[in-house]
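Participant: What follows is a set of structures to go through.
What follows is calculated from the coordinates using simple rules that are stated; it is not laboratory data. None of the values given here were measured: they were computed from a predicted structure.
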Structure 1
C-alpha cells in the first residue's frame, strides 16, 4: 500500500486546495492530510480566518 501525505492550513478552502488533494490522492492508495493547528499558526505569526475545528470539518466534508 502506497501512502501519500500532504500538509497545510487550508484556511478559506478553495479550488487550488481541492486540486492538490485530488492529485495527492491519485499518487497512492491512502491519503493522509495533516492540518496545522491554531497554536502552530500563532507561533508562525499566521492568523487563520477559520478555527482548527472549522477547517477540519471543511476538509472532512
Structure 2
C-alpha cells in the first residue's frame, strides 16, 4: 500500500511537471505566433510601399 502511494505520488508529480511544461510551451508558441503575425503585417506594408513607389516612378 505504501509503495503504491509513493508510486502514485511520483506519477502525480511527473504529470504536474508535464502539464506545467506544456503550458509554458503553449505560451511561447502563442508569443511566437503573435510575432509572426506582426512580421507578416510589416512585410505587407513594405510590399505595398514598394509597389506604390514603382507606380509613381513609371
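Participant: Suppose Cα extents along the principal axes in Å works out to 35, 21, 17; of 1, 2, which structure was it derived from?
Facilitator: Corresponding structure: 1.
Participant: Starting from the value -36500: which structure in 1, 2 was helix-only ellipticity at 222 nm (-39500 (n - 2.57) for each DSSP H run of 4 or more, over all residues; to 500) calculated from?
Facilitator: 2
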